[in-house]
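Where a number appears in this text, it was derived from the coordinates with a stated rule and is not lab data. Predicted model only: the values in this text are computed from it and were never measured. Cβ atoms are built from the backbone, for glycine too; each structure is taken alone.
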Structure 1
Amino acid sequence: MITKTFDTDIRHHRVPTSLGELAVAEVGSSGPCLVMLHGGGPGASGLANYHQNLPALARHFRILLPDQPGFGGSYRPTQDDLDYRSITEITMDALFQALDALGVGTFHLLGNSLGGAAAIAMAQTQRERVTGLVLMAPGGGWLPFGPTPTEGQKEMFRYFNGGGPSEKKMAAFIRAMVFDHKQFGAEVVRERYEASLDPSHIEFYHRYNAAFAARDGMDPLWKNLHKIKAPTLLLWGRDDRTITLDGAQIMLKQIPDVRLHVFGRCGHWVQLERRQQFERLVVDFLRELA
């Protein structure tokens, strides 16, 4: 199926894996492959998180936007799945299978937050396949100096608890994700709220939060940051209240080929809050590697 947004043709795939089907959107047809992994907030998906960046990036790359397991149109991991493996391990396995099925060999990889954790794990595991790595406040590779859970993580946990999701809760969640919530009005809040209401996503999210707590948070990917072979660009909002900038120090010390760009007056959603700068930095960095 092909849809169009922002004058960009989007091809939709249903990709079978041994775990379940993944929904993958594809944009662009020429240039290196760039796989973009979304974060783990309620209502997140590949297109929802990155659609505004596609016109600029699709001129340079073949872009694949998977919905990670549990999100968007992809399958929902069961309780047994989450008891046996972490969400990062599950996601990595499913994504590599999906990329194999789509005939993708080597690729650039970009990930934010939960998707950043999957990106780190993939770059540590099949090191030769990941040719360039962009990490936006990634989970797992970060060791905060302050208390956890952070403000943003608390809002994420609260969203489906208590009385369940609401537009008021979604507005509070977005306020914790960004520096200036006035950029994101009632329409954005409503769209993201409506995207969070799928019953199977809500059921998954309760399992996911419980598994996250039982494992004491994300996988400790920071222990193997030195295994990342791909040149790596870190993008971080100085004012991120979800995965805070102070925790980036270990990544700067341990990833062999790394650089960092910090955005002032910016929170957790760099691709939205600093859209044009984000796009320019990603294009320039990855094109240098060609």
Structure 2
Amino acid sequence: MTPNELRAAILNVKRWNRGDERAPNKPLMMAYALAKYIQGHGQMFSYEDEVDRDVHLLLKRFGPSRKAYHPEYPFWRLFNDGIWRLDNAEECIPRSSNTDAKKSELVKHQVTGGFSDEIYQLLQSDTQLAIELLETILSESFPESIVPEITAQLGLEFTFKQVQKRDPNFRREVLNAYNGKCAICGFDARINDDLFALEAAHIKWKQFNGPCTVNNGLALCSIHHKALDKGVIGITGDYKVKLSPTLTISNTFDLFHRFENKSINMPRNQSDSPAYELLLWHEKEVFIG
């Protein structure tokens, strides 16, 4: 297998798909394994001792809000993509509804998993390739504001180039529509007449075909932009700020609770107002309820 063939195989990994619902299970599982390889981990990972704890935390922190999280799904299903190896899995009893092994079976039989022998050897001989693949996986599934937080959770200190195709007009048009002010707090600092720490946020992520149109954008300060992407902040259908119940603030300088249930600063033209269906996507797939 060549590096280009491996890149293609990673990009072609089959993901659970139902409309625009987020399913970062396999991307986070692969990112976890790649990050560990970069740090010198061996080829195989114990489901019981490593994956069940570590990938569960990744899914909880960076996946959509769910009643339960299942790291056993990507750990088992990546084998069907032809890039993953499972050891001690032969005697695992599948679920009644599909061929997946139950979590209890993975623990009982001490199943381990990791990238295939061929892929592992290729990654061992080319650390830069592992870094490039990790960047590709994360940038395909998450907005730029969140990727550094994921890499930090994975124990990596470097940052990626973050070279992505962007609509050059999106930021300019969104900030102009909102009069150069944060739609939540009104922040409008300038340095030499240039806007400072004010960003154009996508409501529906580009990674899920969110358009680069003003009605899919919000002018936000960098803090509220990251909070939107993390699901800490949401915008209701009547354009009011809502906060995740998981948010806690320990100091009196609160940039969040004082804006709760307050209307956002609307764009100058009503036609540029955030589209309801895009706000609904964010509520279902990003906001932590």
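List of remarks:
- If percent of Cα pairs over 28 Å apart is computed and equals 44, the structure in 1, 2: 2
- Source structure of the calculated read-out (distance in nm of label points 7 Å out along Cα→Cβ at positions 36 and 172, 4.7) within 1, 2: 2.
- Parent structure of the calculated result 2.7, given that distance in nm of label points 7 Å out along Cα→Cβ at positions 100 and 132 is the read-out and 1, 2 the choices: 1
- Structure responsible for 21.2, with mean count of other Cβ atoms within 10 Å over residues 92-99 calculated and labels 1, 2 on offer: 1
- When distance in nm of label points 7 Å out along Cα→Cβ at positions 156 and 188 is computed for each of 1, 2, the largest belongs to: 2
- The maximum of distance in nm of label points 7 Å out along Cα→Cβ at positions 84 and 196 over structures 1, 2, that is, the highest value, falls on 2.
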